[in-house]
Structures are given as C-alpha cells and as structure tokens.
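S.K.: Below, each structure is written out as structure tokens.
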Structure I
Amino acid sequence: MPDPGTLDSVDVAILRILQADGRIANKDLAAQVGVAPSTCLDRVARLKRLGVITGYTATVSPEAVGRSVQAMLAVQLQPHARPLIDPFVKHVQSLPETVALHHVTGGSDFMVHVACHSTGDLQRLVLDEYTSRREVGRVETHLIFSTWAGGPVLP
C-alpha cells in the first residue's frame, strides 16, 4: 500500500469523484479535477497499480430484486479458533443472502449483512445455515430498518 502522503490533491479529487460515480467518462473526470485527459488516465492507472483503486461495482437495490428483509447477524464461533474461521468464511460467502461479511472484535466474532426475501427466509437462513453448524455458538439477529451511505474513503 502506498503511503497516504504520496497521494496529492488531484489523486484525492479523483478518488472522491470515482467513488460517487465510477462510470464517469475520463474526459469529464479530467475536467472536474482540472488536468488533461491523458494525465487523468495516467493518474487513475497509477492509483490502480498502487492498489488504491481495487475495482468498480454496480450498486443493486435489494428491494428491487425481491430481497426486502435485511439484517445484520452477529455470530460467535465456539471456539473462536483459526481452523474454524476459513471454513466458516467460505460457507458464508457461498450463501446468496450474504451482502457483506466482517471479522470483528468484541462480543461477536463476525457481523454478516444479509438480504432475504422474507422474515421466513431469514429464519430459515439463521436456523439452517448458521445455528446448525457445529462451530457456531450464537447468532443474534438485528433487522435493518434503513441504510445511509457513508462518505468517500479518502486519506
């Protein structure tokens, strides 16, 4: 990873704009940050090479694809041991309901953001895919009422 000090104000502006609109045309991005299109293209390529920009994605509305029930699952493994973590992570990543998986500190070992079709689907997910696993000691379910996007990630 680069030292955040190696990113100048143009790099930061590029990152801010791309995080808001990853599909912006290079010429429009260049105009907004005040550099030539060729310079902008070089800057973006450099940010990719350095591992600052790791990819581009489409944001999909869970409701629009029939997954209107979202929850955070606080999962505690018993025991919280390295040999159990990788198989658990692979299993959770394979589930179509998984939006994001976080290995965390505190009372839980993992926080899993899930999107389900219904509360019955959420119940099935928790019972069949989590609590039925030998290494899962506890699952606490937190329904998500609303979500707001955070700001861009900048140095």
Structure II
Amino acid sequence: MKKLLVLVGFLALITTASKAQKIEEIDGIYYKNSKKYTGTYQGYYDDNTLQSEVKIKNGEKHGKATIYFKNGHVNEIRSYKHNQMHGKWVMYNEHGIKVSVARYKNGKKHGKWIIWNDYGNLLYELEYDNGEKNGVWKKYDEQGNLISERKY
C-alpha cells in the first residue's frame, strides 16, 4: 500500500510538471503558453540562484525589476513602463553599498543622477533632461571634495 501511494504521488508530480510551461522572452516580449505573460518573471544563474525578478504586464516589463548578484545581494532596482526604463534606477555593489541613483523617463535619462564610489563617497552629481545633459554637472574627489563643475 505504501509503495502504491508513493507511485501515485510520483505520477501526479510528473503530470503536474509536464503541464507547467516555461516563460519565454522573445525580442523583449515575455510569453507563457504562447500568450503574452502577466506576472512576475524570475531569471536564474546557471547554479539556480536567483538572478532577477521582473514585473511583466501584457508581455512587457512594467513596474519593479530587481537584479541580484550571485551572492544574493541586490545589484539593481529598476522601474519600467511599457518595456522602457521609467522612474528610479538604484545600483549597489556586492557589499550592499549604494553606488548610484538615476532616473529615466520613457527610456531616456531624465532628472538627477548621483554616483558614489564603492565606499559610499560622492563622486558625481549629474542632471539630464529628456536624454540630454542639463544643468550643472559636479565631480568630486575620493574624499568628497568638489573638484570640477560644468554647465550644460
């Protein structure tokens, strides 16, 4: 009887697994069962550790996307709208220190960008307007002292 229950459980597992369909990305559009996918897509490294989690709506990246280092720490947090970067983009180093905050609007650089070194010291303050350099760009040395400015 015990062997029969194990066999039935195994057959149920095989049947369920064979019905599960993989989410595919073709030319930037995500599909499941040949239909545009809505949900959370998870990508994995070759060793099956989580590489990314991306919100998908009607086949397109739409909402929050989180990219991970192999060690499990967050590498990037991005925002998408209709498959284009839109909103805040934050990057971290492998030790969890924030190294940049940037913004996009409809796939173009837009707004203030701040870049730090791997120790968290300010290196750059930049500004973009609809993909074009804008405002005063500032550069700092490793100690955080302002060393140059350029106006755009």
Structure III
Amino acid sequence: MTVFALSHASWLLMLPTINIQGEALLVLFLLALTESNDIAQYLWGKSCGRRKVVPKFSPGKTLEGLVGGVITTMIASLIIGPLLTPLNTLQALLAGLLIGISGFCGDVVMSAIKRDIGVKDSGKLLPGHGGLLDRIDSLIFTAPVFFYFIRYCCY
C-alpha cells in the first residue's frame, strides 16, 4: 500500500506541463501542502482543540485541528499555487481542500493500523509529530488524491 500510494508523487513527474520545471514543482507543491497541513492541524488542535474526532485510533485529533488545518492548507495553496503550478484560483482552492482532508484521512488510517499492530509512535523525530513514518502518513493518501486531481481535472 505504501509504495503504491507514494509512487503517485513520482507519477506527477510524467505529466505534461507548460515549463521544464513544472513536474518537479507539482511534487514540491504536494510535499509543501501535505506537511503544512500536518503542522497546521497539529497547531490548531493544540491551541483550540476540544472535540475529539476519532479518539479510539488517534486521540490527539480534534475537529478544530481538522477544520483549522484544512482552511490553512487552502490558504497556503492559494498563495503558493500560482508560483509552483498551472492551477487557477478555484483549482488551487480545491487542491488545498483535497490535500487537507486526504492528509487527515491518511494520518488517521495509518494511526489505526499502528494501533492495531501495537505500535503507538514510530519515533521521536519531531516533538509532537512522532518519527519519520509519521511524517509520511498523510502523504500516503495525499499523493494519489493529488495526482488524480491534477491528471483528470487540470489537464
């Protein structure tokens, strides 16, 4: 599952673009938004979070963190979208929305899998963020979602 899902990021390099760096910039856009979404959801959840979304699988995830992270990701997409992608304003907003929601889903699904096999954290790379595998949990869902969004909605 992980290899298949993450391979979608490299498939972005095969899409036709309007300039020579375009494909790599799509990957950079995906990575930047996925990580900013993770960070924004964490910060919003820590500062405003009250209502737990999925306490059984990921007790730290809150509705406020989810909503704040998605909105922050949409704003970030509007700002960096024109710099890195051929997306128009509506497409950039939709990309931010899709990355925000799919990133949350990826994080929750991978947390559920880790809890099912008895692994709470996969490391302590970053305070509050866990290990290296925790950094790519969201990307496992955002890469395919973003690839198919770009492939079928924007080209």
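Rule-based calculations on the coordinates, nothing more; no lab input. Bear in mind that the values here come from a model prediction, so they are computed numbers and not experimental data. Cβ atoms are built from the backbone, for glycine too; each structure is taken alone.
S.K.: A value of 1.34 was computed for Cα Rg over 2.2 N^0.38 Å; which of I, II, III is the source structure?
M.R.: Values: I: 1.34; II: 1.47; III: 1.03.
Among I, II, III, the structure yielding 1.34 for Cα Rg over 2.2 N^0.38 Å is I.
S.K.: If helix-only ellipticity at 222 nm (-39500 (n - 2.57) for each DSSP H run of 4 or more, over all residues; to 500) is computed to be -10000, which of I, II, III is the source?
M.R.: On the way: I: -10000; II: -4000; III: -22500.
Checking each candidate, the match is I.
S.K.: Given 3.5 as the derived value for distance in nm of label points 7 Å out along Cα→Cβ at positions 49 and 81, which of the supplied structures I, II, III does it correspond to?
M.R.: On the way: I: 4.6; II: 3.5; III: 2.7.
For distance in nm of label points 7 Å out along Cα→Cβ at positions 49 and 81, the value 3.5 is produced by structure II.
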